[in-house]
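Peer 1: Below you'll find the structures, each written out as structure tokens.
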Structure P
């Protein structure tokens, strides 16, 4: 089976996929920035990365969301969408990538699916942000609309500081995304979904309220209940992802909130904590999708 991996060649994840692939799969690392499309009247439309045609692969695995202008990002998603419509298995699909990377859209989809999510206030002006700050209790977490791994998160408990932060964000044209700080016990739950399979760890951070591994948290095996696993699958379906990292936060009052869904999830910490070859599971999942596409 031939799999194109949209990634950087020096990525640990691409190296892990190559290890797991052995001789059973043929992997090729390709670049988002080199995507091109050829539309001619008398020839079959072609989508390529550099000289390599993407429609010659059985599946495409997205392992990065490279930064770019609005035009570049839209074009890249358009190319993936065309390939998907032509029958190539794209994981995750472009609509899932777009939803997951946009915190407002993701929160709206999770809320519409009936999942417990934190109250959320999204706006563009300082005055509206200050209203949200007060309505959310005066203790909020400011998150970049686009971002992951805990980067750019800020907890604000002071109105004067909130005013300064919101003014700075408004000046640079940012969308201001606020949620209340939810008191928790220093850990959250990451459920990594690969198709129907769920791999779960508890991420703890004694020195920071952020529980991302990239922020210093450690991962350990965790056995979730059926309800929590069902929440994770519902969240992934709401986004449209078949491989997803779903973050669930148990709070001190006994509730559980779905915080976000990552459609390009890492698995290094999960694989190490559980002793599971996640890369092999992902390749097998792609193989099953490719087989379904071929038989369709």
Structure Q
């Protein structure tokens, strides 16, 4: 019996046949599968399939936009910043960095770990393309966020300190850079597999010494750092927490090899390049 009470179906508009939402209703957010996106991205990068990685990220960015998934968009913008930094595409890296920073503001994320990660990522891109003043400003914002949050993981702090130190060194703020490298070594020593990042930091410190004091004056300390870096990449004895020999290990070997070669460690450079090629070939077949 109809008692005259309005029911939902009496006043709600019919559902739109395309978007499946009632007319006039706020569309529901349709989140993209972030974990699956990252895992697939890692597969592309382990094979050095940069074109495939770009297509993958751009496809999901459009899906995140269609689904009004701001969190997904922020994650994908950050991934694109890193991707274009690796492929040396300056304008695309900056375009995505600016979009990521706008999203942080629009989502009122300032002061969160997510905002700190975005600041670090964008700052690293600005540093890679020589915009060091802009980079150090963003690094300082990230540092304020990370150091204020007790839940900040040591690998995030280590990455921040290492990359901020690179920027300070580029600005010839050597004392500040040296202190930050020390903090990076300390934090990455607390991370399983952090020896890879420590090796990179050792090489960065070697470069800082040459820039500050010259190769002749700093030779002894520089060579000591190179020996330490190679030991971290190739420990004589297996230890708990050593880095797995995977695609990321290959990437680090490839990244470090030119520095060893520059300082005359040709055998070490060749060995690291050989390992990287073997691992890339292995992961390319999987």
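Just so it is clear, none of the values below were taken in a lab; they were calculated from the coordinates. Keep in mind that this is a model prediction, so the values were computed, not measured. Cβ atoms are built from the backbone, for glycine too; each structure is taken alone.
Peer 1: If helix-only ellipticity at 222 nm (-39500 (n - 2.57) for each DSSP H run of 4 or more, over all residues; to 500) computes to -11000, which of P, Q did it come from? Walk me through the numbers before you get to the answer.
Peer 2: Details: P: -11000; Q: -24000.
This value belongs to structure P.
Peer 1: Of the structures labelled P, Q, one was used to calculate semi-axes √(5λ) of the Cα gyration tensor in Å, for residues 125-252 alone, giving 30, 17, 13. Name it.
Peer 2: Numbers: P: 30, 17, 13; Q: 23, 21, 12.
Of the options listed, only P reproduces it.
Peer 1: Comparing structures P, Q by mean count of other Cβ atoms within 10 Å over residues 165-172, which one has the largest value?
Peer 2: Top value of mean count of other Cβ atoms within 10 Å over residues 165-172, among P, Q, belongs to structure Q.
Peer 1: Of structures P, Q, which gives 148 when volume of the Cα convex hull per residue in Å³ is computed from the coordinates?
Peer 2: Label of the source structure: P.
Peer 1: Shifting gears a bit: Of structures P, Q, which gives 11 when relative contact order in percent (Cα under 8 Å, 6 or more apart) is computed from the coordinates?
Peer 2: Answer for the origin of the read-out: Q.
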